[in-house]
Structure 1
Amino acid sequence: MAGTDYDFIIIGGGSAGSVLAARLSEDADVSVLLLEAGGANTSVLVRMPLGAGQLIKAKSDYNWGFWSEPEPHMNNRRLWHPRGRGLGGSSAINGMIYIRGHARDYDQWRQMGLQGWSYADVLPYFKRAENFQDGGNAYHGGDGPLSVSWGERSDHPLYVAAIKAGAEAGYKTTPDFNGQDQEGFGRYQLTIRDGERWSAARAYLKPVAGKRRNLTIITGARTHRILIEEGRATGVEYSLGKGKAVKVARARREVLLCAGAFQSPQILQLSGIGDPEMLAAQGIQTVHERKGVGRNLQDHMDVTLNWACTQPLSLFSEVGGWRGLLMGMQYTFTGKGSGRQNGLEAGAFLKSRPDLDRPDLQLHFVLAIMQDHGKEPLTQDGFTLHICQLRPESRGTVSLSSADPYDDPAILANFLSTAEDLRSVRQGLRMARDVVAQAAFAPYRGAELAPGPDVQSDDEIDAFIRAKGETIYHPVGTCKMGSPSDPIAVVDDQLRVIGLEGLRVIDASVMPTLIGGNTNAPTIMIAEKISDLIRGRAMLPPEEVPVAA
């Protein structure tokens, strides 16, 4: 649709923005503009599940490749924060694990006074989004846009050993992390279909892009600021490259900010919405004071444990060295081979203390030796256990590094700022070692490569965690959903920016607390739910589903 005026302008074509663009443009008399700073993400690396290992580790057209500020509790290291760039956002580069979080995560939101966000309220939207391989049931949807499948290699000996070893160590097994009981060892569900990544863009945008006259998608569009006039968002300034002319698009109804937990607060701050003191430090005049913009950052800190494998069963024997080139060619020309997998089909949700009401640890089992986000090349057969601390007490910040919209935001995750966060990860490391020591791993278990058998005491383990811990890519909370009386809340329970009209934030940044698991599926759910609210459609009724204690 030609012109510069639209009913809705969506900033960011990631997981939330893709959903909103597709759902809002279902109404033929509504015009929608989607602005995405990256490209179309049509590369075979994006389409191929095993390509995630290449996409995550390096700054590229597909990855913003942010670095944090020096982390004070992590030896002042600057930490790598990959974030998806281009249509599909981080769903175009992530590990494709489909996890919703624990039911009590959402009930906690409701208990915070956020109406409509209990587990019973959000389950229908998870189901509406989902096209589950096994079909619909009480917990899963069978005909949504987002394809969800079991991994093709779940019978791999190392995955089988990981789940069996968990049972031998005394933990539960669960048939469905997204079903009645999350806790225990089991198989992951994946956003993969027929050996292809099913990103939010693949699920929601590809079927409609170029087919709906009322949907305009502009890629390579860097947002400079949101225009606020007399207390209302009226449009967006953007450009198609650094130094190029600034363009203006006008929104008749609403501007919907969907740039993610790092860039949504950055764009608000560039627009003069935030903490006046921080804005003044960058020479930006305050248009609307919300001191919570960029605060409340929560993320999952993760540490990886590595073992050698005594049999040639890991990805090294399949794709290491020159074999990786052959794998890429085979997938490109035939769609077959090792490229169809993500290398990460088994894991667990566990409690570091028996008195907890839900798991606070997540384990990801990888068919390769993985360190530093996969930046270190594979040199031998081995496997990895990621230990992820699900419920951090630590809170970080996102702020402006400058008033230039082309500069990266300043990110401080502030990992391990509390003793409980460190204790939980330490205990998780000990639990993971115990699992790998079980009989099920005996045919495959070689030497412990990291942290190594000499690292045993609490102090030694803590030193290892501080030296090697990293994000596992789940930042949330920087535009917190909350009551207008909450001094750090940015949006209300309908995701409207408090005190302004015509502006919502719709992405992972609105989560008031971090859910227990991977965050892509919840982000899609949030956008599905709010799309109904924006369109004035009847909200899907809550579902009464039994949830295990």
Structure 2
Amino acid sequence: MMHEKGQTPVLLTDEQMRTFVVDGYVIFTPDVPDRVHAAIREKLRFVFEEELNPGNNILPRIPELALILNSPEVQGALMSVLGHGFIEHPHRFCHYISPEAEQRTLERNCHQDSYTPLGRPRQHYSRYARIMYYPQDTPVEMGPTHVIPGTQYHKRLEDADRQRAVPMAGKAGTVSIGHFDIGHAAGINTVHEPRHMIKFIYTRAEEPTAPSWDCKDLVWRKPQQVHTPYDLDLAWSHHWDWLCGKRDRYESFGSRDQAGGDVASAVADLQTDRPSDVRLAAMRRLAAMGESAVAAIPYLIAGLNQDPQWDRVESVYTLGAIGEPALVPLVAALRASGEKEDDQPVPGPWNEGAISMDDAAHALAAMGRSTVSVLTDLLRDGSEWVRINAAFALGEMDSVAADAVPALIRCLDDDSHCVVRTATDSLGSIGRDGEAFIPVLGQLLKAGRPEWDVTDRRDWTPYDQVRINAAMAMIRLGQAAAPGEQILKEALNDPNGHVGAFALDALRRIGSPSAMDAVMDYLLARRWDESIVKGRLF
């Protein structure tokens, strides 16, 4: 049976979601007939022998792929991880390994993906996800994508990570859903047959207010099988509680009977000469002590933005659990980073592939509501890097940071496109008072600053990304974006295809008759005729 969107989605189970939180990916096989995979394989063979890689146009070029994406299993996985109303990103790509390709070693292939087109902050929460699909049987010998469990929380891959890559091999039709930031690599194709893997990107449209999977148990529990080598239970339970829509993202951790002990012994176990599992266990003890663990704060802050990556991740959430006593030291640490980065033409962590925010910002966001006013004040800081991180941290709190919306709107007039882009994303995540900032988003879609319109990476300009972020923020407002309908209609003809694609989705979600007329006019004018191929032009 061929599936159409609208059928009852097959949601992930609690165990699958626990695996996603810990290891960063889940593998499954949609119930799609073999003949669909065969048809896709044949079209891919023709495309790669007779044409060019269609890139973002892979879906209209091979429309049978929609039968995979619209299957109840894929739709259910996306809904489980990203919530209802998730956004389909216009970037898609077929990763092809030809039989004759010269291939590097698996370790050299390992990487975390860049964002498309320009950089976005790496996020611990699952706001971006990647679907990977194999149309052919893909045993290990054919070079399936390998994944490095647990590295979705990393700023960068360490050498030890590259040794842990495991293959996502499977029969034709195998699909995986993964956190966008997880480390992965193309395998080595030794069978001299073409290997295709088609990836699709999706993003979250709304904050979680309740579990969006087939949830039977709201309390965090580790999955039965864990492939991540270290215990990050504090970070995992925090992510789980966010996905469950809990206001207190330490609820699961705090509900358990945690081993206490004294602060001095726990601090002693934080020393760098101790094994990682000892240091991580000490952090969990300190987190359970809460505000009484104040003596550990300097040691935890010293571990931020440093290797090993497991330690820095758990340090973030330990500081968040300690709470109020860590607030002033974290702000001081962020300002110290600002002084360092502002000496550079562009902040060092601001890479137009993917941006790594300061760990102090993650920790301040993890504390929750008590940091909103402080972060709002930091939006006026003289340091560009501090303003960027403050805007990011507020966005990570979703609607909890609603009081910061007026200050974030003022950030849209900042001279720095880095600040503007981050604040725009955060406004979309917070999702409140849309009428107040829709006019400013409209201005961003129409006009930027001349210094933003300079080619940076992959022939894209920062102003391209400003407009994309503005259009994505409109999508997240849903029907509340109705006052921006005319602006979005004009954005359909933006010279950047991503802007037009997001404007189209925003109009669809507004759903008024005039908005839907604009959607249909756009699609009819740009209809793709997949029967047109090399040698057959009409």
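Calculating distance in nm of label points 7 Å out along Cα→Cβ at positions 276 and 396 for structures 1, 2 picks out 1 as the one with the greatest value.
Quick check: 22 is what I get for relative contact order in percent (Cα under 8 Å, 6 or more apart), calculated from one of 1, 2. Which structure matches? Label of the originating structure: 1.
Could you tell me which structure in 1, 2 was used to calculate FRET efficiency 1/(1 + (r/R0)^6) of positions 356 and 404 (r between Cβ atoms, R0 = 25 Å, to 0.05) as 0.65? Working through the options, I get structure 2.
For mean count of other Cβ atoms within 10 Å over residues 268-275, which of the structures 1, 2 scores highest?
Working: 1: 24.6; 2: 13.1.
Largest calculated value belongs to 1.
For the read-out Kirkwood radius over Cα pairs in Å, a value of 23.5 was computed from one structure; give its label from 1, 2. Computed on structure 1.
Structures 1, 2 were compared on FRET efficiency 1/(1 + (r/R0)^6) of positions 316 and 412 (r between Cβ atoms, R0 = 25 Å, to 0.05), and the highest value belongs to 2.
Going by Rg/Rh (Cα atoms, Kirkwood Rh), for residues 20-179 alone, which of structures 1, 2 comes out largest?
Numbers: 1: 1.01; 2: 0.94.
Greatest value across 1, 2: structure 1.
Comparing FRET efficiency 1/(1 + (r/R0)^6) of positions 236 and 340 (r between Cβ atoms, R0 = 30 Å, to 0.05) across structures 1, 2, the highest value is found for 2. Consider the structures 1, 2: one of them gives -7000 for helix-only ellipticity at 222 nm (-39500 (n - 2.57) for each DSSP H run of 4 or more, over all residues; to 500) as calculated from the coordinates. Say which. Checking each candidate, the match is 1.
Since every read-out is calculated from the coordinates, none of them should be taken as a lab result. Nothing here was measured: the structure is a model prediction, and the numbers come from that model. Cβ atoms are built from the backbone, for glycine too; each structure is taken alone.
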